[in-house]
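No value in this document is a laboratory result; all are computed from the given coordinates. What you are looking at is a predicted structure, and each value in this text was computed from that prediction instead of being measured. Cβ atoms are built from the backbone, for glycine too; each structure is taken alone.
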Structure P
Amino acid sequence: MKNLDGKMFKNMIISGSENLKQHADYVDSLNVFPVPDGDTGTNMNLSMTSGANEVKDKDTEHIGEMGKYFSRGLLMGARGNSGVILSQLFRGFSKACEEIDVLDSKDFVEAFNAGVKTAYKAVMKPVEGTILTVAKDAAAKAQESGEANDSIIRIMEDVLKESKESLKRTPDLLPVLKEVGVVDSGGQGLVYVYEGFLAALKGETIEVKADAVDTENFVEDEHEFDDFMTVDDIEFGFCTEFMVRFEEGKRDFDEETFRQEMSGFGDSLLVISDDEIVKVHVHTETPGEAMTYGASYGELIKMKIENMREQFRTIQEKKEQKSEKKSYETAIITVSSGKGINKLFKSIGVTHVINGGQTMNPSTEDIMNTIKDEDVKNVIILPNNKNIIMAAEQAEELLDIPAVVVPTRSIPEGLASMLSFSPDASLEENKKAMESSLEFVKTGQVTYAVRDTKIDGVEIKKGQHMGISDGNITSSNDSREDALKGLILSMLDDEAEIVTILIGDSGDEEETSRVVEAVESEYEDVEFEVHIGEQPVYSYLISVE
């Protein structure tokens, strides 16, 4: 194969996307920190899927045109730093061939190198030992291979081989990778994309595998209500979800019998089971009775009840609000995680909240759509996560109104920056003032370890609670309370004035009160503010100002 047209390039994109999708969980698992928030694979998968979806219904043989569609889909769907870098790699690749009908081997090589140059320019401080290095080494190999032959398949074979070798070398370039014993997750994701590319060029098919049954998480039940409904039309008002871990000495489980008897409690029934657990979703008027029946088979875990009538009322209110076009001199978009934190942001002047953060980074398009169809003159974006900053900066470039990004790396930084916002100041004045406020904020988190490891000299056992201060794991403790106390004490100094604690879903108010009381006895001049954040993943978020 000496030439590459748009249709074959489309096959490569779809194949690369599918291969990455099948290995996304493994890429997630390569997270350096042993915290339950590995999302590189998820972000790259969603970004690549957005690009693949954009080309699926396109039928052009012009590779330049196909590249434009792909680049646009990737750009809008880019999530997390890894997804943004992936989008920039193929933005440069596609830009290099936008005027070309059919690529020859020379054009193919040049496109790879153009992609690397574009990606490096997009990153403020490129770090070697990452996806950038793997892409750069692979492109250099493409150059070498292209000088020796004119076969696109042979060049792609050499690109894939070198990308795998480069990936193996990433721990030699990033000491933290070697310490933890993993290769770079973004580089691994790119290797899977290249594997898919080569398979398509060779006429091989990446087998589409059905998603495995997930018995660990609840059904994401997005309730839809018809426009002509009233609240009285909802017969079974409580969306009830729970799981039962089977126990010896209780009823023997037979899925058909269980499903039949559970159907008597309501409708919209979903039952998923394996040898150890059954997951139940049902709309019912008697959630307590449904759970009591479930408990006859074993221990109830992960229970959730939602009042759908209240949800209906809320949706109706939102529809009424949307019918009135809102105007903003300056819209402030913030990424948040947790109902309590959302309320905090709203209370101090944020106009638009995107639910996201660790494990669910919003895309460039998600950020832009937040103010779609609204009358907005200026925009300030608070990403509140280092892995969302690049997507926010892409949104800033693509918006057709003046916009700035305040590069907040955490929820506490976002909250602190809002205290420096002035409605009377210009966009640039606000950006400067809000960024300056970040210099005086220390951020900490308490979460649990998902595996045994050693990092930065700290021995960590699976299940232990870790204190993380400004991105560094400072301690690991069997006691969550001790982890919280130790973290706060490590963050305090003579200049500390205010400590803010945001209690997450897995946090505890009484535990927090004990810690506050103990720390106050040592630091009498420090004030404490405690809020219910309801954030996932992190039991506690802490800021010291």
Structure Q
Amino acid sequence: MLLQQGISGSNGIAIARAFLYQEQEIIIDTTPITPDKINNEIIKLSQAGEKAKEQISHLRDKALAEAGEEQAKIFEAHLTMLSDPALWGEMGALIKSEHITAGYAVKQVVDRFVAVFRSMDDEYMKERAADIADIGGRLLRNVLGITAKGLDYLDSEVIIIAHDLTPSDTMALNRDYAKGFAVNVGGRTSHAAIMARTLEIPAVLGLKDITGKVKDGELVILDGITGAVIVSPTPELLTEYKEKQRQYYAEQAELKKVIPLPAVTTDGRRVEIAANIGTPRDIDAVIATNGDGVGLYRSEFLYMDKDCFPSEEEQFAAYRIVAQKLSGKPVIIRTLDIGGDKELKCFPMPPEMNPFLGWRAIRLCLAEKAMFMTQLRAILRASAYGNIMIMYPMISGLTEVRQANAVLAEAKEQLRSERVPFNENIKVGIMVEIPSTAVIADLIAPEVDFFSIGTNDLCQYTLAVDRMNEKISYLYQPLHPAILRLIKRVIDASHQYGKFTGMCGELAGDPLAAIILLGLGLDEFSMSASSMPRIKKIIRSVAYEQAKAIATPALDMATPQQVAAYAAGVLKDWGLS
């Protein structure tokens, strides 16, 4: 028996035989070509590109029909990448200047792009390297006339074992037979993980060398809940996991019953369960899970991978469609949050010694007033079509709030003079992700309409921990008593002035923290759409007064380990673990 620990990409438990999936080995001719062959290679490259666009368009349509808009947008992004002039310009230039084949040019350029993305600090951007590699592999096979062997030919129930799975691989999965997959690389933000969650099959990623430890046909248990993979389990362990699997499916059926119900405690306290989204296409999943709105619309995704800033009209259309689809439910749009580990192609950032502490988010927007004004005008115009709110990121004190509001007031005045409709009473709030803001929340609360706690950065700044640094990641503890005390301080300050506090960091979707956060008085929990039913069930299972009694002792505990053990015990006692 072998036990390998990885990263949970999609919950669930699968038990099946292993299917070792290996990429085709592609041999590329690196022999220089004669000048008279250059034009032929350019034509071959162009034809391969057109064929790739047709193939990806087919996958997009298949994804839309079978998995929904959220997955179809993956292939929309592939089509956008495939149309990037920089990609084609570099490949064509290599063929002409170095007299190499189209295949060799594709490999060189794609490898370079992949290396750039893999070197980025942001986990989401790092995972996009897989998209570029997927496109490159498709182009290369088309250039060389190779037919890809996908995963659509499976004819028995298996757990797929692979180094990695591209979006094309996962879209081709035969869902009748692919019961789950385990891969060497990747994390929760990889498209393989996203697709697995959409298809509702378990997945474990980041296993490093699972392909070298499993043989075709071996019996495998895939635990997508804990991130464990067990190869050739003992009879006793197999029996145990079959029971766990039965319990998991029964629990999932129960969670689906919660979706149409409100998030109300047993003694009548109502909280909002909202979603974090990045694009208008994400809204379908929010509607499907009966979300109470959008607690965080990451507007920076409209700016990424573009050669210039999105226009006011483009932003207005993106914000409006979300507001209209949610039919009056709140949509909190965070103004542009770039810098740190998020860079824009259209706006080169100067190198900084400490970019996370540098020129980013609201600091950059206040310095680049024209850019900020364009976004605020677009948000204001969209507010005429639904319940839109504005949220400023990376606020460190009251001065920045007042400066941002001054620009907002100017944008409002412009629209009034142009007779353009907008919500005159639009609510304006701030992200609380810097400790200084949490400490003086009582001074800021009178001048904003709400707070939204970004626990990811709040933890990073409060605990002085780079959460992407593997050597010290163990110190990144969202349940640290210092974090809980700051959260409590912010909530109390907002309530003192009749305002509300939400949370849009990862902690909001963590079942372990749900009862404690409820007891601290949190008004809104914002998370990924897939996490909503579980958090809603927890909230509906407890009385608010009981949650307050449970939360209070956590504030006085000495270590995050104590808090985590205490929270786990609470969930177990309530039958919610």
Structure R
Amino acid sequence: MNNDILYSINYHEMTKHSEFSVMNSNYYLDWSNRPKPFKVYKDLPSFPLPIDFPHPTLNAITAVSNLSIDNESLDNKIQITSSLSSSKDVSKITTLSDLSSLLFYSCGITRVMRFNSVDYYMRAASATGALYPIEIYVVTKGLGSELDAGVYHFNPGEFSLIAIHKGDHRNLLGPIAGNNTDVTTSPVSLIFTSYAWRNAWKYQSRSYRHWFWDAGVIVSNLLAVAGSMHLYPRLIMGFMDDQLNRLLGLDDQKEASILIAALDVDSMKNNTSQEQSMHEKILDSPAPKVYPLSSEEIDYPEIWKAYNSSKLFDSAQVSKWISHKRNGEVDKLDKKDNSNPGTLRQYSLPKPFVDDNGPDIGNTILKRGSTRQFSRLPISFLTLSNILLNSTKGIPMDYKNDSDSFIDLYLVVNSVDGLKKGGYFFNPRNNSIDLIRYKPGHNISGHLCLDQSLFADASVVIFMMTDLKHVLDILGNRGYRAVQMEAGITAGKIYLLSYSSGLGASGSTFYDNEVTEFFSPHSKQKETLIAIGLGIPSYQSKPGRVLPVRLTREQMINASSTAS
């Protein structure tokens, strides 16, 4: 089914927004049925994580941008200084505190906000609608005497790990991922899953797109914090879906695995001795019981049709997925000529810079929060340049080289010193932004983002676009996952770079075809993936904190999510 790309094309077309579809939707949010923000197991005990973990101190811009490790440079890695690492050379995850730091700064609770006598638990990375559909599982060989080998679920509500399976199961995870050595030799892998209903409650069938946006912004935090620890993660989207879902004990057609992050590709190889019969027993074991998210969960078949059509079922299909990188197919897509004879003016971008006095990545993550009002004040061209150049680096996926990308960035510029208002294309081939359309920006940027005033007030709105048909021709339906994930990671990097520069940012959905039309003919045949506005906030918000949140089971079962 992965090769029948009509599944992804039809899903994308069916879930497009237009003025007509938005205005004529009769869908309403049933607040009495909104899903709970935490996955709570009924019968499994929890293991509390330490809360005195180290703070990642690497400069934020360096952490976000200096993570590209192409094949040719694996033996010549950039050495970066950080007090976080417990090793003096290329460090490994050696302590439970290291793992706790990674988990907290990726998706831990950084703010507790109280409205109308209800507590809302906000996290280190953004989530569409603040509904937090992404769960993280840990597969590890163990961390000395502090953590036994096993498969664990991370619960941010009580900042704990819940043991799903005991033992070192990398010899099972490795074959599931096509015997990927990054998985088999890593002491710790994080597996990202989506609990579909949690986001579909608000966004319905379109929420399949959000799986990858929401996972992507968490991954961007993970990559930056891992960089501060001298770790070099690899991101893996090629695996046998059904087997991985069963390993984690996921509820079929309600939850799904979407990405594996192998955290330390430099680890010494450690062979495990688990018997295959034990692995088969684990895959056949029933899913652990969990408390329901809502009194009623509504099924959206189009989500699961798109997901099921992009599954990989055997090692041959996984090998084919990985072969795209070996054969350079994505490389050819990335280097296609994006120049356009209709370019009106070209602005060369200065080389990216690092402010040595800028905030570290830990404090930047704590400061980040989706901006709710922009001031319309201009931002500097130098700051915009730095964000564009540094946000498009270092996404180490299994199907492409790190420097390759599916994503094209288009911009509506409203208020940037030295730039005319209008539509632009970020041209990475010659490090420029090309003016492709004159037009006063504020009204159009707000209109394209579902007529939201927030994005009319932004200094710049960045639209991530791709030649979707071309991507699907190369990667099949699974390419839809990949391109949405890459867009989510890029958006997460833009978030972090914006806040490290004293700006604010907020993500948005959009009128799909109108975005393509606005940037045409340059954007002909391209589809929009995600939009993010940035600018100077009109208010001063309090940063988040390292919170010692230890909710009880009863608090988590009764906790409220938040709509935003």
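Given that distance in nm of label points 7 Å out along Cα→Cβ at positions 135 and 151, derived from a single structure, equals 2.8, which label among P, Q, R identifies that structure? The partial results should precede the final answer.
Values: P: 2.8; Q: 2.2; R: 1.2.
Computed on structure P.
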Which structure, out of P, Q, R, was distance in nm of label points 7 Å out along Cα→Cβ at positions 247 and 535 calculated from, if the result is 4.6?
R
